[in-house]
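Just below sit the structures, each encoded as structure tokens.
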Structure I
Amino acid sequence: MKPQTYMDALLEEEREKNRIPGAQIGIYKGDETLYEKEYGYQKDSIYRMYSMTKPVTAVAAMIMYQRGKLDLLSPVSEYLPEYRDMTVLTETGSKNAKRQIQIWDLLNMTSGIVYPDEDLAGREMEQKIAKVQERVDTPEAFTTRQVAKLIAEAPLAAEPGDRWRYGLSADVLGAVIEYIDGRNLSRFYQEEIFEPLGMEDTSFWVPQEKRSRLVKLFYQEEEGERMVLREDESRHLGLGHGLVPPAFVSGGAGLYSTRRDYKNFARMLLLKGGLPKGDRLVSEEVFSMFVQNHLSLEQKKTVDFAHMAGYGYGSLMRIHEDARQSGSSSGMGEFGWDGWTGPYCSVDCERDRIFLFMTQVSGYSDWPLIRKMKAVANTF
């Protein structure tokens with residue numbers, strides 16, 4: 001049987017189990033489309049990308065770096081003064097941080113800045129982000145800069161540089177980029193990344209004329225022995241419903257996009273910063289420096305995501321290093337990320353491959369399925 005038969009079987013089984021409302025697959029080799037298919041969605045469906053915003057923010061940082069406007073070793077407080085004197089939570093209380101957070105820490109999730117979570121630092125951050133959520137999509141909504149100030153009021157979960165901790169680092173980095181450039185962050189992304197890449201349907205909100213293409217967001221709920229999907233009207237991380245331009249432009253989670261648009265972005269990554277017509281968004285030298293593992297051995301020991309086994313981390317993306325641990329047939333150095341609502345991206349320069357999976361389920365994570373899909377995708 002052809003590989004598409006196996007891919008279809010995987011996705012149809014996931015739909016039959018009622019775990020996802022639909023999906024899109026995209027498999028590409030260089031400029032060639034090897035396979036695209038829609039399972040219950042239309043070709044131009046628009047998705048909430050959530051953390052698949054982070055690689056775009058990493059590219060924005062590359063652009064600023066190669067223009068000489070962003071020093072990776074400089075403290076964040078050079079751009080955002082409220083980050084000068086941070087405190088760290090310990091088992092016995094709080095203390096002053098031993099050193100300041102650097103730009104590298106934001107790119108590599110070693111800043112100590114957390115997401116709202118169940119531990120003490122996470123609960124403190126939850127209180128800050130709740131304030132943002134209360135005002136979202138209102139005239140009193142917090143701006144990107146104001147959110148960065150709120151984040152700085154929360155204590156760190158660890159000393160800067162000590163450990164990996166997934167959190168709001170990319171959102172702080174977005175505020176840094178906005179401060180340096182002077183343009184609204186949304187405008188910077190539009191003019192510097194989306195327009196050069198022809199990403200016509202990618203933005204931090206969805207205009208009226210495109211809303212019929214915005215797919216519904218669902219959450220899973222067990223009902224007896226079966227799974228049911230219910231529409232999810234809630235939002236989190238300070239994000240709204242995407243119907244108006246946001247005051248808070250989230251560099252960590254705010255983007256809406258399509259398979260086509262994210263494919264264009266991923267192809268630029270496959271070309272190591274290049275554009276199809278020969279121009280470049282960033283130089284290959286800068287790209288190669290950014291897109292590699294930047295965690296030390298000690299830092300990698302603190303990565304607590306099970307699906308990151310066999311991967312390093314750098315520039316807000318996973319970096320494949322060990323097939324024995326990852327269970328992946330992707331090449332060494334394969335990289336990408338995923339989003340809280342289910343979308344997933346893999347860019348494999350060694351195999352000249354891109355794999356995209358799009359769906360919309362809150363908190364969706366089926367890593368065995370992802371591994372199976374990638375295994376099939378690598379045989380096309």
Structure II
Amino acid sequence: MHVEDSEDDHALVLAHLHRGGLRVDARRVDSLADFEAALSEPWDAIICDYHLPGFTGLEVLACLRVRGDVLPFVLVSGQIGEDTAVEAMRSGASDYLLKHNLARLAPALERAIESNEARRARLASDQELALSRQRLSELAQHLQTSVESERAAISREIHDDVGGSLTALKFDLAWIERRSADPQVRQRVQTALETVTHAIEASQRIMHNLRPAILDQGLVAALHWMTKRFERRSGVATAFRTSHELLPSLPAGVALTAYRTAQEALTNIDKHARASRVTVDLSLAHGVLSLEVADDGVGMSQGALAKARSFGIRGLHERAGTVGGWLELSSSAAGTTLLLSVPLEGPAADSGEAGPSPSATSTDPAGWG
């Protein structure tokens with residue numbers, strides 16, 4: 001398309017294009033209305049005069065950009081100042097030429113078209129890459145959700161079938177022990193009872209690892225219990241602080257995501273940090289639930305964070321994405337801090353949740369169904 005009010009100048013431009021070896025199918029328009037109407041058709045490039053009756057080439061370029069069209073735009077003028085030329089290039093013009101130097105119009109137009117095609121290809125590649133990343137993220141989130149659902153199902157099966165059968169077997173063994181006078185039989189029954197008791201404890205531990213029953217008592221209670229248990233097991237001084245003793249009812253998955261994040265962070269601290277103190281902070285402010293786990297250990301190097309098989313932190317990033325949150329990790333020689341942030345909506349963004357206080361749930365809940 002050629003935006004030009006002079007038929008003679010239009011013919012001159014076409015002559016230079018043909019002289020440059022280009023076979024051109026061109027249409028001349030001389031008003032903004034005609035230009036906007038012509039944009040509904042497919043064009044390879046736009047050549048535009050600068051001085052036009054009632055408007056300028058910069059207005060034409062602005063109209064093109066407002067529509068979001070990505071087309072090569074070559075500005076041609078009999079006289080154009082340096083400031084105007086710079087402004088045109090900053091606004092997205094591919095090139096500008098003076099009318100007394102149209103000999104380089106053909107190569108300039110070819111270069112503009114090639115550059116535009118490369119840009120379109122790059123944009124298409126970027127869009128495809130973004131779509132691929134989105135699909136991978138959705139797949140990872142689906143896998144996380146599926147794993148938790150499968151864990152919950154297995155936990156229920158262990159509780160309902162294995163746990164019930166072991167408990168019934170324990171009752172039967174106790175009945176046999178009470179009714180047998182043979183010392184050897186009573187001794188064998190006692191041994192069997194100990195074995196069954198260990199199996200029940202193992203099933204309770206497996207159920208808790210698969211799906212922590214303490215979450216039924218609320219996230220505050222679960223984190224309070226987790227930090228106390230971590231302190232007893234590791235010997236590392238661990239403090240749990242919260243801005244709300246009672247949180248609002250959280251959306252599905254948020255409490256479990258926060259719990260698993262704290263669990264993974266404490267596991268990493270126990271394995272690698274060599275810390276002497278750990279703090280776990282849970283807060284709710286401005287509709288955002290925040291969980292921060294910090295230690296005073298040796299920190300993590302960038303190489304450790306970039307390890308090819310470092311899936312723990314990557315898994316936490318994906319898990320945070322399943323509930324619309326994000327994860328931030330900072331580390332130095334003074335220690336490591338992991339921060340989970342999850343925006344909440346509706347009643348969950350307010351304060352005041354029904355549920356027991358941490359002190360009421362400080363006992364080990366491994367036996368809860």
Structure III
Amino acid sequence: MRCALILAVLAALVVPAHAEDVATYDTDGDAETSGADPRVAALDEAFGKAINLALIDVVAADVRTAKKAELDREIVAHARLWVAKFTVTSDTTSDDRRQLRVTVRVDRDKVRSKLGEMTIPVMTAGEASKGRSVTILLRVTEGTSVRASYGATAEKELPGLGALAGALRAGGMSIKRPPASGPAAKAGGDLPLDDDEADGLGGDAKAELAAIAGVNVGPAVFVRGLPTSAVLVSAHLRVLERRGHKLVGQGAASVAARGEDPAVIAHAIEHALVGASLDVLPPAKRALSVATGFTGDDTPLADAGVVLVRLAPKTPWGLVAAEQKYLSGAKGVQRAVIRRLSPGGWVIGVTTTESVERIAQLARKAPTADTSVKVKVAGDIVELVLAGAP
């Protein structure tokens with residue numbers, strides 16, 4: 001009995017999994033009424049259009065163009081596989097054609113999974129937001145003062161609004177002004193609106209995305225060890241795709257403003273909002289430029305009591321090490337150390353009281369049995385070419 005009770009409780013806790021990214025698309029489809037099932041044919045056309053719209057949101061334009069045949073064959077042709085739910089909003093017949101208006105909910109996570117199997121790259125949330133419109137729903141709270149970019153008391157010159165707009169534009173978005181109507185913004189919470197409220201205001205602004213931002217300016221406090229006060233400014237940002245309430249990203253940042261000057265605090269608000277936006281839309285990675293080779297004079301500098309022996313840059317390390325060891329043990333040589341590797345070659349510094357010619361004569365002996373040696377003296381440098389097994 002006890003076991004049955006536990007199983008019943010576990011069964012009650014099991015709930016069906018829901019897709020995290022289900023987006024809604026309004027499409028249409030039509031088919032000839034003389035067909036076997038015109039309604040099914042019209043639905044298939046509507047589903048195909050919805051999947052094409054989903055691919056626009058998921059796959060970059062250049063990839064869609066390059067992979068069009070594969071996408072049509074593997075994704076669009078099997079449109080029903082990716083449809084989570086649909087509703088027919090209009091069903092009419094005109095001129096022997098069945099015409100439907102359909103609201104289609106597409107499981108974009110399933111589409112992404114199939115694209116992964118096809119090794120077709122999908123866009124990140126930030127990349128998918130490029131070229132789309134966004135409305136900024138910003139609230140700034142300072143003590144009992146509540147100011148906002150939306151609602152009945154909307155302000156066009158709200159601190160931080162321009163900086164956040166610039167950050168979103170840099171991410172490829174276009175800005176839509178929020179509606180200056182509806183209830184005034186209220187204090188409380190890190191963000192001023194929930195997703196449903198932001199969706200409604202974004203719809204009024206005819207924007208595809210909603211950027212919900214909340215800034216809190218804390219009270220002035222004394223800074224320990226300094227004869228001044230400071231204000232902590234905290235910003236929270238959440239960028240939401242209105243269609244399906246898909247989260248693009250969210251972030252937070254805090255900045256300390258020294259003193260209570262309104263201009264300084266406004267500057268801190270800007271920095272906090274831009275900092276929060278970096279969590280949502282990270283800056284593009286910069287590719288490292290190709291390193292250029294050295295050009296110019298590469299002659300090693302002479303040193304008193306040291307004869308320089310230079311080997312070709314392509315000399316195998318084994319031969320370089322063998323030559324260094326051989327010179328270290330040669331008569332009249334105190335020590336031999338590798339000074340550097342440069343485009344001109346390996347350089348061994350030989351500490352000795354002998355002349356350059358004498359060191360060149362020593363270097364004519366091969367460091368290993370199967371190595372050939374060529375030696376010449378160029379000024380104060382012994383040029384050495386070694387060939388053979390290291």
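Read-outs throughout are calculated quantities, based only on the coordinates presented, and are distinct from any laboratory measurement. The model shown is predicted, which means the values in this text are computed figures rather than measured ones. Cβ atoms are built from the backbone, for glycine too; each structure is taken alone.
Match the computed value 2.7 of distance in nm of label points 7 Å out along Cα→Cβ at positions 28 and 332 to one of the structures I, II, III, and report its label. The read-out comes from structure I.
Upon calculation of Kirkwood radius over Cα pairs in Å from the atomic coordinates, which of the structures I, II, III produces 21.1? It must be structure I, since only it matches.
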